[in-house]
1. Name the one structure among I, II that Cα extents along the principal axes in Å, for residues 16-63 alone of 29, 23, 14 was derived from.
2. Thinking of I, II, which structure, once percent of Cα pairs over 28 Å apart, for residues 136-271 alone is computed, gives back 32?
3. One of I, II was used to compute distance in nm of label points 7 Å out along Cα→Cβ at positions 192 and 280, and the answer was 1.3. Which one was it?
4. Who wins on relative contact order in percent (Cα under 8 Å, 6 or more apart) among I, II, i.e. which is largest?
5. Given 5.0 as the derived value for distance in nm of label points 7 Å out along Cα→Cβ at positions 8 and 240, which of the supplied structures I, II does it correspond to?
6. One of I, II was used to compute distance in nm of label points 7 Å out along Cα→Cβ at positions 48 and 224, and the result was 1.9. Which label is that?
7. Determine which structure produced the value -9500 for helix-only ellipticity at 222 nm (-39500 (n - 2.57) for each DSSP H run of 4 or more, over all residues; to 500), calculated from the coordinates; the candidates are I, II.
Structure I
Amino acid sequence: MYKLIAIDLDGTMLNSYGMVTENTKNVIKKVEEQGAKVVIASGRPIDSIKTIAKEIDSKNYFIAGNGAIVYDVKKEEIIYEKTLSKEKVLEIIKICEENSISYNVYTEQEILSTGLKYNVLYYHKENLKKEESKKTKINIVNNMYEYIKNKNDARFLKITICDESKSVFNSIIRKIKEVKDIEILEISHMARKIIKQGTEEFPIAYYYTEISRENVDKWNAIEFLMEKLNIKKEEVMAIGDNANDKKMIENAGLGVAMKQSTDSVMKVANEITESNNEEGVAKILQKYYKNINF
């Protein structure tokens, strides 16, 4: 039996509308009743993940900021962190500002942004359907450089960079690759999400990458939990869909890719499950754990 199950959120546990279906919640509950620990492994900030962890009744741990932080849900405390220094964040912001490209800074509590665009627009629209306590905190900042420079009470998990133009996006990535001691997520495809407004649906698409501290990824955070919980690599299942899930899918005892995953993730997965809109997480768990059909 797999004792630790690491599950990505966006594009994996969550459907295109940012929701966890009731069936998926019930399946996860049944799996945990059989002794497995289900751990959310997401690029989101802590407070955004907390609400979803509560929805699926997770009382163990979760991974935030693509592996920058491991959070103990019961104790309500950070037990592992590898975050970006303020100096490094300011260096990257300066490059983005000089090249007029969209970026966001993720702290442990909120997403700092210069405007509601791309992934932040998606989170904003998602928030409109949620009660106040469950919303992802978004802070629109006019002068990001000065704001970060004067902010002394935050952990910087990651920076995301977005643009609709592939040539503009590639140009900024070349410049950021000159920055030392950071990890740049290699993504060659467009992110595609759906925003629902009333009865209408609006797709949004953009190129993006994620920047974190060097040697930070979801698998390294999982290894920390494996050691803490005395769990072997062969006893880990990892489920995801995107480039930031590749390493954990490649290294887990069972690596599972969603049907709509990027090609690089599909190539390293042991199994392919249904898409996030077809409850792929619930279906793969039902395959490996007994007596959880409804």
Structure II
Amino acid sequence: MSVPQRIAITGASGLIGTALVGHLRSEGHTVQRFVRRPVVASDEIQWDPKTGDVDIEALRGVDAIIHLAGVGVGDKRWSKKYKAEILNSRLLGTTAIANAVNEVKPQVFISASAIGWYGESGNRSVIESDRAGDDFLAAVCREWEGAADLATGTRVVKIRTGLVLDPTGGALGRMLPLFRLGLGGKLGNGKQWWSWITLHDQIRAITFLLENNIAGPVNITSPNPVTNQEFTSALAQAMHRPALFPAPAIALKIALGGFSSEILGSKKVMPHALTEAGFNWDYPHITSALTALIPE
């Protein structure tokens, strides 16, 4: 975006949001962050995703709204209560923001989703036009994207994000301590496909979607998904450590509960929309990506 724009972001304190805010500001854009408490700074906008309240007046004149907020799917065991929280945080929050979009009419509304949309895909490659799966997270993604579609008269982009890699957080951040101790290894049988992207390319992809006239669902993943065994082997190599200690599927199910299905499940997701639009990844391959991400 050559012309500085005014961009409002929910989930601005998360892994992706924090990096995105910093990047957009470095590019000369004005960024406003949604907060759930009373505002204390000029760059904040108050909202309450549970009640649907959004400070519409503070949003007037905004060029783009990026909605990233939602509780982490891997933060707690999937009790019935937490599964409801996962769904409601996305459904209620996205509905509130979509309604705000209809009030202030930005040029573009980018709303988070996830590759969980596809459910279990095994060894089959899937793209944006493939139907939703039938497991819990696929159902969540259907509701999530349906709420985003309540926004009308604005370009709407639904970003189906894969496994975002950064040493400061997310799945990679959790795996690093074990691998540093030489205790890492494949998860389950290691044959499940992991569709990943570096945080660096995630931010570049979102910026690309702001700048280009693309609408609808967009997979944000590397064009080169890998099996879990390939991933863990590349991680061990980047860290100069062995990968000798596989985590049996039963142990993961006991430790993680329902979320183990996301670790052990297979999603071979291809970023068809980004590829067709001419997006270029800085880190399309897992070996070079992990080498760049892991400090010596």
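1. Details: I: 29, 23, 14; II: 33, 23, 18.
Structure of origin is I.
2. Values: I: 32; II: 25.
Corresponding structure: I.
3. On the way: I: 1.3; II: 3.5.
Source structure for this number: I.
4. On the way: I: 22; II: 18.
Biggest value here belongs to I.
5. Details: I: 0.6; II: 5.0.
That value comes from structure II.
6. Details: I: 1.9; II: 5.0.
Considering all the candidates, the number was obtained from I.
7. Details: I: -9500; II: -12000.
Corresponding structure: I.
None of the figures in this text is laboratory data; all of them are computed from the coordinates on show. Predicted, not measured: the structure shown is a model, and the values here were computed from it. Cβ atoms are built from the backbone, for glycine too; each structure is taken alone.
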